1. For which of 1, 2 does FRET efficiency 1/(1 + (r/R0)^6) of positions 13 and 61 (r between Cβ atoms, R0 = 30 Å, to 0.05), calculated from the coordinates, equal 0.95?
2. Looking at distance in nm of label points 7 Å out along Cα→Cβ at positions 101 and 117, point out which structure of 1, 2 has the largest value.
3. Thinking of 1, 2, which structure, once mean count of other Cβ atoms within 10 Å over residues 53-60 is computed, gives back 15.0?
4. Comparing relative contact order in percent (Cα under 8 Å, 6 or more apart) across 1, 2, which is largest?
5. Thinking of 1, 2, which structure, once distance in nm of label points 7 Å out along Cα→Cβ at positions 37 and 69 is computed, gives back 1.8?
6. A value of 13.9 was computed for mean count of other Cβ atoms within 10 Å over residues 45-52; which of 1, 2 is the source structure?
7. Ranked by mean count of other Cβ atoms within 10 Å over residues 85-92, which of 1, 2 sits at the highest value?
8. Name the one structure among 1, 2 that mean count of other Cβ atoms within 10 Å over residues 93-100 of 13.0 was derived from.
Structure 1
Amino acid sequence: MSYPKKLADIITLMQGLPEIERREMLVAYADQAKKYEPREGEIFDLEDIRKDEECTDSVGVFLKVDEAGGCHFRIKLGPQVQTLTRAMTSILCKGLSGLTLEELQAVPQDFVPKIVGAELVRIRSHTVYYLLTRMKTAAAVWKKRQSRE
């Protein structure tokens, strides 16, 4: 499977790191999560804010679709959200930015262990896939609404 370029670059970087450095890089990505929060005055095509059972706090997914059909996400995480979810926020917002709705839906989940490592996927299986699922769901809801208009 060929991944979108930005995501493929992140996968390549993470796969090339020893386990200790991979975890340090995940912490660095987690520290960047705030930069992907909605900014004051931004207007979105879809906002989905909720607390799901698989997450420790509320998560807001904000979708903006540009004129070319590219998806751009902002994510607002509650204060109790775990480090791995914060890391995936940065990775996904960066790696999936600009994909069309169809391209986004076509991105398989098999890249996640390549980024976070098999051990963390095993320990935190729900957490590592949570945000990708929420982003794909938001895009699908927006597309469905558009087809009704």
Structure 2
Amino acid sequence: MASPDHKYVLDTQLFIQGFREPGANEALLRFHRSFAPFEYLSAIVAQELRSGTRSPRDLKVLERHVLTVFGRVNRIIVPSIRAWHRSGDVLAEMAREDGLEVARVSKAFANDVLLAVSCREAGCVLVTDNERDFARIRRFVQFEFVGSWPMPAT
């Protein structure tokens, strides 16, 4: 349930799906309407979204409709140096205890670990459709995530 006690961060893939698929766009817009006072953007997600733009026009649209909006209201969370260090520690721990091959870790998975750690640090709940990876990460660092769109408080 949405409340002033919770802050929410959307994972990159939810934005991408919302930009590309009409049904996902409606879910994204519904979330924005209901959760705007509690919604934050991760700098990690912003970086991933920017890297996925295909043209200068796409970048301009992203900046106008997402990046500038969150920046204007000062709702961007940025990982601290402690979060960066902790994410490296988590990857090393996953290698020791879970057989993760750090040399083969995708940039996206390393970013997911950093996103989880920084959401914990900022007190945010991550909204994602990538439950499998985040459940794996949560075995090594405690953070909150929901695997489906949260419902507004009534």
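1. Going label by label, the one that fits is 2.
2. Between 1, 2, the highest calculated value is found for 1.
3. The correct label is 1.
4. 2
5. Source structure: 2.
6. Label of the source structure: 1.
7. 1
8. 2
Every number here is computed from the coordinates shown, using simple stated rules; none is lab data. From a predicted model like this one, the values you see are computed outputs, not experimental measurements. Cβ atoms are built from the backbone, for glycine too; each structure is taken alone.
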